[in-house]
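Some structures are shown below for you to check.
Read-outs throughout are calculated quantities, based only on the coordinates presented, and are distinct from any laboratory measurement. Note that the structure is a prediction, hence the values are computed from the model and not measured. Cβ atoms are built from the backbone, for glycine too; each structure is taken alone.
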Structure P
Amino acid sequence: MDVYSTLTRSKENFVTINKNRVNLFVCGPTVYDDAHIGHGRTYISFDTIKRYLEYKGYAVFYIQNITDIDDKIINRSKESGIPASILARKFEKRYIEDMHKLNVNGVNLFARATDHVDEILDQIQRLIDKGFAYETEDGVYFEIDKFPEFGKLSNRNVEELESHRDIVETTKKNPQDFALWKKRIDVDEPTWPSPWGEGRPGWHIEDTAITEYYFGPQYDVHGGGLDLIFPHHEAEITQMEAVSGKAPMVKFWLHTGFLNVNGEKMSKSLNNFITIRELLEDYEPDTFRFFVLSTHYRSPIDFSKESLHQSEKSLDRIRKYYELLDVEVDENKYECDVLAPHMEEFFNSMDDDFNTPKAIAAIFGLINDTKKELSEFSSEDKRAIKSFLDDSSHIFGVSFEAEEVNAGLDDLLNVISEVRSELRASKQYDLSDKIRDELQKLGYEIND
C-alpha cells in the first residue's frame, strides 16, 4: 500500500513504526460553533482511512483533539454571556452528535486541551530548559531561529510565518516566534497557574503535548485540513522534534483538500456557510458521505445541490443493484470470475493512497458488466458479489441497503407505471414520455 505524505511530497510504502499497528492523530475542531460541511469532509475522509486500515488488519488507535480554550471561544462567550467552559462543552457535544449522524465513529479518544494542561506545562518547561523557548512579559515563545528546519513541511521560509492566533506584542526576539503560553492577569477568561504566571496555552502546543503523552515523540500518521499545514502543523513539528531530539515526529502527513460551495470559498459573509445540521435537514447522511468519497481526499471538492443530487442517484443505483442479490451471505468464501477484476481494481485503488473515487468506479464497472445477466448467476456467484459489496459498504461507511423510508416507493412507482400505460393507450405519448424522462433524472430506470 502506498500513501502520499505532505512532508516528502511523494507516495511512500506504508510501513508503520510498530508492525500491524497505527497511531493516528487528526486535528479536531475548536468548539465555539456548530461543525460545518468542511469539517464533515475531513472527518469522513479520515474515518474511511481508519476503516480501510482496520480492514487490512492494522490495529488503529485514533485520537482527535478538542480545542476547548481559544480566542474564538472566549469571544463567543463574551458575546453570548455563556461561560467559556459551558459553551465549549455544548458545542463539543453537538459536534460528536453530528459525527455520529455521519457514521464517523472511529475516534478512540477525544482529547480536550484543558484536560492536558499539566502535559502542556511540562513540554513548555523542557523547551525552555533546552534553550528553544524563552519568557517575556506577556508569555512564553518558541524561538524559531533555534530550529533551522522550520518550514520543511510547507516548504516555506521562516519570513513567511504569519501571526496566527497569537497576541500582538513587541517583546519577542523574532516577530515570527509563536506563543507557547499566554500570560493573562486580571482578565475575565479561563486561566491556569504556571511557573510563568496565570495564563493559558498557545494553540500549537496542545497537540504535541497530547500526542507525546499518548503516542510518544514519534508516531505513524497525522491528519488534518490543508489549511492547517502552515503555520499549525509546521509549529507542531518544530516543538516536538526540538524537545525530543528525534525526527521525524510523524512518518506520514495526510491533508484533505478544500471544500468550496458552488465554486466559492465557504463563508458566512457570502451566505453559503452550511452546518452539518443544516445539511442533514435535506439530505441523507449516506448521500453526503458518498459525495465526499466520490472525490479523492487530497483534491478540492465543490459542494452544490446538483452534485449532492448526483451522489444521491449514484448511491441509489448501487442500492438497486444490491437488492437484486437475493441471497444471504454466510461464513464461506466464494469466488466469482466476473467479480475478480473489479474486486482487484477496487482494492488496488484503495491501496493507492486511499483512492475512493477509483474504488467507486470499480463498483460501477461491476454493475455495468453483470446487471443484465445477474438473474442467471449462481447463488455462489451472487454471494461472492454481495460479500464484496458488504465489505465495500463497511469500508466506505455507507449503507448499500435501501433506506426504510423508501420502502413505499415501489407501490408509488407501480401507480405511476399504470398511469403511463393509460396515457400511451390514449395516445398521449408526450406526457407519458415526460413522466419517464423526469423519473430517469431522479435515477429510476424506466424501460418501455
Structure Q
Amino acid sequence: MIIIQQGDLVLTDRILTGDLLIDGDKIVAIDEHVPVPEGAKVIDAKGCYVFPGFIDPHTHFQMTNALASTADDFDSGTKAAILGGTTSIINFASPEEGSLCKGLEVHKERAAGHCSCDYKFHMELVEMNDIVASEIPKVVEAGVSSFKVYLAYGFRLTDREIYDAIEAIKPTGALVGAHCETGDLIDALVASKRKRGELDISNHPLTRPAMIESESIKRFSTIGASLEYPVHIVHVSSKEGVEEILRERSLGHTVTCETCPQYLVLDESRYSLPNYEGAKYVMSPPLRTKVDQMTLKEALVNGTFQTIGSDHCSFNFEDQKLKSRHDFTRIPGGIPGAEERGIVAYDVLVNQCNMSAVDFMKLVSENPAKLYGMYPKKGTLAVGSDGDITIVDKSVEHVLSKESAHTKADYIPYEGLSVTGKVRDVILRGHHVVQDGSLIESYLGECIP
C-alpha cells in the first residue's frame, strides 16, 4: 500500500488538500485524512500538486520514415516520458505490408517488455481500400480507439479516401484525427523554392504557412460534417488554425483539437539561428510567430483545446538533421519533448496564464483519457481508478537542459528554458517508479486494452 499525505489533490471538480491511498494497482480512498494502514509506504506531498498521471496522446517512438529512424525507441522514449510525469502514452502504429492488423501486431511486439509507462496505439491510415476498410473493426476490437489520416506528405489521402475512411470508421465509434496541412500546396511552394535555389533552413516555415493549416482544417472538418461524424485536429500551431476550428464549431460541426508545448514557447526566429542550429527545430507544422503563441495560450485558457501532446519525434542533430543543412526538405522533421511536455505546459498555463490546476489537469490527463477510451481507468483521481499519480513540487525552479534529459536525441528544443514546478514522484499502477526525480523501476508498462 502507498498513502500520499496532505498534497493538493487535483480532482475533476476541485482541489482537495488531503490524503490518497493506493492498494495494489488501484486508488481505494481519498479524503482530508485517511488512516495510515499498517505497513503502508507514506509519501509526504505537502506543497505539491497531486495529479492523475499525465497522458501524452501524441508520440512517435521507434519510427522510421523516408529520411531516417527516430533516436528514441520504446525503451528510451517511455523512460523519458515517465520521468516527465507521463504514465500513459499513445503511440502511432503504421500498417505493415498494407495490413492494419499486421501493423498493430508488429508495433505491440516492439513495445512489449520495453516500456516504462503504459501505452496504447493510434492506427495510421496511409491508403484506403477494401482490405483496409475490412480491417478497421478488427483493430478496434484489438484495442485501437483512434485513427489518423494525413493531408500532407507523400502518403496523404485524397478527400474521397478520407471520406471513405471516416465512413468505415463511423460504425466503430473510434476517433478520427488528422495532420492538417495541404500537401499539394506545400509541394508547389517547395518546388518554387528549389527552382530559385532557396533551400536554407529559414525557408522551411515559408513553405508551410498558417493558411495551409487552416485550409486543410476546413476541408477535413467539412468531410467529417458531411458524414455527421466528429473529427480531431492534432498539433494545431497557428492563430488561423484556431480561428478555423471556432468557425467550424459555429456551424455545428463537432471538432476537437490538440496543441503542443513547442508552439507555446518557441517561435520561427529559431530557423535563423547561426551554425545551422535551426535544423533542430524543423518540424511540421513549423514554429510560428509570437502572435500565434499568444492566440494558442488564450485558446487553451478559454477551453478551445481538449489536449496537449508532445508530438515527440526525435532525431539527432549531429548525424541526422545537420547533414541536410543545405536542403531543408531533406532534414528529418520532428523534435524530442515527451519528458518536458507536462512541466513546460504547466509553467506556461498555471504559472504564467493563471489557469487553474483543475483545468490544466483536464488537458493533460482527463480529456485525453476520455477521448481515447481510457476513462475512468485512467485520467482521474477516483476510487477504483488506476493508481497512476504524478506529484509536482510547485516551488522548485530549474532550467531544462539536455544534460538532465533522458531522450537518446543529442539535444532538446527547450535548452535553457527556466520553469517553476518539477515532477518529483510518479506512481504507475501502484508502483512508486519515480522517486525524487529518479527512475527507480523500469519496464513496468502495460498495453492499455
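Comparing Cα Rg over 2.2 N^0.38 Å across structures P, Q, the highest figure comes from P. Of the structures labelled P, Q, one was used to calculate Rg and Dmax of the Cα atoms in Å, for residues 9-216 alone, giving 18.5, 54. Name it. Derived from P, not from the others. For helix-only ellipticity at 222 nm (-39500 (n - 2.57) for each DSSP H run of 4 or more, over all residues; to 500), the calculated result is -8000, so let me know which of P, Q that is. Computing helix-only ellipticity at 222 nm (-39500 (n - 2.57) for each DSSP H run of 4 or more, over all residues; to 500) on every structure in P, Q gives -8000 only for Q. Where does the value 18.8, 57 come from, among P, Q, when Rg and Dmax of the Cα atoms in Å, for residues 25-112 alone is the thing being computed? Computing Rg and Dmax of the Cα atoms in Å, for residues 25-112 alone on every structure in P, Q gives 18.8, 57 only for Q. Among candidates P, Q, the computation of Cα extents along the principal axes in Å, for residues 97-136 alone that gave 46, 17, 15 used structure P. Quick check on the output: 17 is relative contact order in percent (Cα under 8 Å, 6 or more apart), derived from one of P, Q. Which one produced it? Answer by label: P. Ranked on distance in nm of label points 7 Å out along Cα→Cβ at positions 377 and 401, which label among P, Q comes first with the largest value? Max of distance in nm of label points 7 Å out along Cα→Cβ at positions 377 and 401: Q.
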